[in-house]
1. Suppose you compute helix-only ellipticity at 222 nm (-39500 (n - 2.57) for each DSSP H run of 4 or more, over all residues; to 500) for every structure in P, Q: which one lands on -11500?
2. For distance in nm of label points 7 Å out along Cα→Cβ at positions 39 and 223, which structure out of P, Q has the highest calculated value?
3. Figure out for me which of the structures P, Q the number 13 belongs to, where relative contact order in percent (Cα under 8 Å, 6 or more apart) was derived from the coordinates.
4. If you work out FRET efficiency 1/(1 + (r/R0)^6) of positions 23 and 175 (r between Cβ atoms, R0 = 30 Å, to 0.05) for P, Q, which one comes out largest?
Structure P
Amino acid sequence: MVRARRILVHDYSGHPFQVQLARSLARRGSEVLHVYSESFQTPKGDLGARPDDPPMFRIAGLSLSEPFQKSSFLKRRAQEIEFGRLVAGEIRRFRPDIVLSANAPLDTQAVIHKAARAGGARFVFWLQDIYSEAIGRFLPAAFPLIGNAVARRYQRLEFGLLRESDHVVAITGDFVPHLLMNGITPGRISVIENWAPLEEMRSIGPVVSESERGDGPIRAVYAGTLGYKHNPDLLLQAAKALPVAIDVHSEGAIAESLTRKAAAEGVTNLRVRPWVPFADLSDLLGSADILIAMIEEGAGAFCVPSKVLTYFGCGRPVLASVPRNNLARRLIERADAGLASDPDDAAAFIDNLRGLAGDAGLRRRLGANGRSYAEAHFAIEPITDRFEAIFAGLYQMEKQAI
């Protein structure tokens, strides 16, 4: 009797679509352990046990010994190594054939990679962001004396891990030239764009909202992390310029700073609230008239805001401040699912918000286009097929080596 293939899926953030893939792999007969960080502060997916979960599927949420210190570089690095060791412990116990790892900080990923190799597992690097590019922009400014040297160290680490991986799954073709320039061979690269779990993002459709009935102001929602890749002042400027209710669902230092700025400037139509549980996210997004996505120019092609894909699934138009070279912007334009402006053009962002707020028909059309795009591209079965084909190739290589 052939033993079921063991797959460990590690998603540091605990996002919705990674655990959907893990469940789908388990339904096809693999024994799957899905691992994520309970300590990292970010919105999570459906990470609880479900009655319909496959019998060979398990979720392990791992926690650090102390609260995560995001704002301290040295403490954060130590904790990222600590978390890598927690995942390494799961690898030793589970003894996977394949480790698929996403969203991991580079120091975490290095420990996971080493543990996978020690256990004889094939390692697949699911490349969601090119971290060393962001580090190269941030560290030299934050640490003028040593920043450049540390940034070079992380560039060597990241591309070294990518070269040593058995396969790299890149979420955008924009990453491929950088991979090729750094020695990753084309045969070990696949491009699989991210998606949203459509079955959990109910289509709201062209329902007339309360604001369209005249019972309140147009409501725009930003839901997700606020970090160095985002410009929260853009939301404050828009709230000051227009009588639109802007609700920001986020947590952390930048969200707290935005709350203080809005209060200090007497801006009452911008409210910062906590993240909502994943089970409530569809209702939250569907109750909005407009959904907001942002990413700074510096992130460019190296970071793709996947919240846009979730927005598509909810059938609401996207108001985006995203660089022209970013996949998310191309998707919005390709699907005709929203209005986009450049990150350094606050006036265009505000004009786009004004246009959406004043035209219910435009909002309905763009929202319906986004939902149609999601229905055409986010089915989990063909996505699982693509990952399984990668795993089968690695499994065949292992058999031939034996």
Structure Q
Amino acid sequence: MYDVIVVGARCAGSPVAMLLARRGYRVLVVDRAHFPSDTVSTHLVHQAGLARLRDWGLLDRLRTTGVPPLRHMYFSNGDLEVGGFADPIEGITEVRCPRRTVLDALLVDAAREAGAEVLERCAVEDVLFTTDGRAGGIRARTADGVEREFQARFVVGADGVNSTVAEKVGATVYRTMPAAGFVYYSYFSGLDWDYQNRTRDEQQFATCRTHDDLTMLVVMRKKDAYRQFRADAEGSFQAVIDHVRPDLGADLRSGGRREEPFRALQYADNFYRQSHGPGWALVGDAGYHKDPLTARGITDAFVYAELLAEQLHRGLSGAAPIDDAVADYARRRDRDSIGVFTMTVALSALTLPPLFTAVLSAVRHSPRFQRRFFTMAGGGYPSEEFFDPRNLAELYDEVGTPPAERLLSAPAGSS
């Protein structure tokens, strides 16, 4: 009998397993993958996420893998551009973009080192329930093809958007917002670009340097362009860069070399899913998913994995009824994440809402608010505070925005 079974061993699951095992609990974590292995994912880790790795004793280990630090960012939409970087967030002064083959294996190894039992190539087929209706284990097919049952006091689903655990426990989805677009990305040599996040005319690209002197280059388009885009992915990809930033398009054409196949991702809708119930919880994309445009998926997975592990410890130790403790995790996650969720959904339409246009027009004239803007992006300043009317009024006063151009809230009916 395990204390906790965690289904899914990537950016949310392994941290939960590691943190609980470090407290002495008997933990099993299972995943259908074998590590190291890749997964379709853009993979920037913001400062708030790196702070979690530091607190877990893993940041120095990540740094030694050769993933470069990034300390300057550009964000633009049309002709509006803001460049800069965040203030230190919990003492972290850089962001990093580690390949998932490296990051996920590091997390799995850390869970094992903490004492968790890890079963790779193990596919979960069902959730087991006790006679009183609580989740009490899993049925899974192990690497040798044998079907086995594992019992536990609690089951955590960290198995992504299409979570098997969520399906088997009947978790409902709420606060759904349709996905706006799709992603194509790959890895290029020969580019020396800072972090970029640039949009023009509903076409967007982002770049980030990663392992092996490669740059991850990501293109986003609206869903209705998918069929035409995939008919000539190479040409369509280059055309987006050319359109959004012709100078960078020319640099890519003359000096960039694609080193790996394109990955395509038609991502799921933005949603919150019921993330607690009798004997079970969901974490990571299984419970809360949003568009990749703001690159907050991994960082949020770390933040809320830590929160769930702490609440599970409260329940397992007897400090609080375990279902109440986990329900508190879900409430706090929803409260703390709604600002970035709302902002992400608005930006993912690839058309800048009027409020954002007014704010960016002012921010680019204020170094102080530029730092605050990037600190918000990095997870160190709540977006709801950044867009608080009092904060925006202070910004507009500082840069002398004319009264007619000052927006303090989204106009009625807008995103």
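Coordinate-derived values only; no laboratory data. Note that the coordinates shown come from a computational prediction; the quantities given were computed from them, not determined experimentally. Cβ atoms are built from the backbone, for glycine too; each structure is taken alone.
1. Values: P: -14000; Q: -11500.
Clearly, the read-out refers to Q.
2. Working: P: 2.8; Q: 2.3.
Once distance in nm of label points 7 Å out along Cα→Cβ at positions 39 and 223 is worked out for each structure, P has the highest.
3. On the way: P: 13; Q: 20.
Considering all the candidates, the number was obtained from P.
4. On the way: P: 0.70; Q: 0.40.
That would be structure P.
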